[in-house]
1. For which of the structures I, II, III does the calculation of helix-only ellipticity at 222 nm (-39500 (n - 2.57) for each DSSP H run of 4 or more, over all residues; to 500) return -6500?
2. Of the structures labelled I, II, III, which one yields 1.06 when Cα Rg over 2.2 N^0.38 Å is computed from its coordinates?
3. If semi-axes √(5λ) of the Cα gyration tensor in Å, for residues 69-132 alone computes to 38, 18, 9, which of I, II, III did it come from?
Structure I
Amino acid sequence: MANRKKKKSGSNAQINAERKMVFSYSNRKNIKELDKKTFNFDEIRIEVDGYSEESGIACEAWAHIGKPKAAQKAKIMKDAAKLLFLEKKLKRKLTKALLFCDHDAFDYFNFRNSSNWMAACLNEWGFELEYIELQDDILKSLKKLQKKQSEAMRKINS
């Protein structure tokens, strides 16, 4: 397999928000802290936003405001597949958590609030979904970033 360098997506606002979300989730679970971790299985590299060997927790955070669009829904399901794969490769039961900072996004994937197939899969596969409240300044930064990204996409598509 060729050695490919993955382009980092996101911005400082997203990275900061995701770190805060993982930190808040760690506190909620009363564990020291979930660290960003990279795993290597043969030539397959997996990076997760938060992991604790001791507690058996792996999580992914999604710093996005608003109801998810098609590609964004796919991103969440890819994150879920990554955590399932990690659980299988580590040969241990993990608490697999997906963290959201927006009620619309959280509700879309939460089986208690939604009847779509993605929410049903996450529920069936034993995922823990958590809404993490962020400070207003972080939310404003995310909204500003998303507006900028949306405008850039409109320019590309016009």
Structure II
Amino acid sequence: MKAEHKIWVENALLEIAQKTEGYSPREKLNAKISYLQNVFDKVPTLVMTDEEWEIFVLKSNEVLEQIPRKEEGKTMQYRNYLKRLSSFRNYIRQEFNFVPKGFYLRIFVALGIILGVVLGLFLRQISITILLGMGLGLIVGSYLDRKSERKNKVL
């Protein structure tokens, strides 16, 4: 990692720490702060062109600007921040192939349940086919999650 990249990452992590200083553990979880910290730990270590780095910094700054500060007596407003974070997560997944923990498991269990319902309606054994579909989704999703972890692509 280049020296200026390292300095930028340290400043970004410092900004996150300052903005989330008064957050409770639940608020940090809701704001997905650990995800951002993991992104800034792992992504900048990849070999990037200057253009890729500039795009990463631009998109990261958009998210950092939206992190809400906690004010006494007021409720936290996450809406704009979570919208930016969602598009940032898609960018990270598409450009760098990083996925959140349990990403594939959630997708394939849901697909397995849907498959189980469809097969159950067709075969008139809905309870059995839902369980089979969910089990199949669990196996495939777990496999893909473990594969991503071995490649160090989980945030």
Structure III
Amino acid sequence: VISQIKPMKTKKNEPMCKFVIEDLTGELWVFVPPKKMQEASKYIKPDAMVTVSGKVKEGFKPEDPNEISLEDICDLSCALSKYGKSLVIFMDGKTVMGEEDKDFKPLIKIFEKYRGTRPVFFNVNSINGESYLIETDFMVEFNQALFDGLDACIGGSSWQIESE
């Protein structure tokens, strides 16, 4: 999450900035050079959830914090598309076995609409408390429209993207 933004200019009056990105483990300053500023500016907003990559630079003085010189930045949707490996749908065993009435057609339509290269798995919780991961023949492409469709169809807590 971006928590602070410090706009700056070069001697040639080119825009650049520094911002703080923080998570549960701490915070880190990110330097955005003028070459990256135009493409990065759409993501650099207070409270934006982003991923960054770049080279770590040591502070000028020992007491100065390290910072990252930005090479790439993207929002969470972009990050899921870049780094996500598979889609996991969480289901109750009673639903899968037909004991509870559930229409899977809307979910299948979403899979078909967003066909791609990433596999889809069902994580099924059985009545005995065991959890089973079932591989399907569906393959999807990760994008915000897929994520929105899944949220509308089965709810945001019923699916996740696995990165490994």
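1. Numbers: I: -15500; II: -24500; III: -6500.
Derived from the structure labelled III.
2. Details: I: 1.06; II: 1.31; III: 1.38.
Traced to structure I.
3. Working: I: 20, 12, 11; II: 38, 18, 9; III: 31, 16, 9.
The value was obtained from structure II.
Rule-based calculations on the coordinates, nothing more; no lab input. These numbers were taken from a predicted model, which means no experiment stands behind them.
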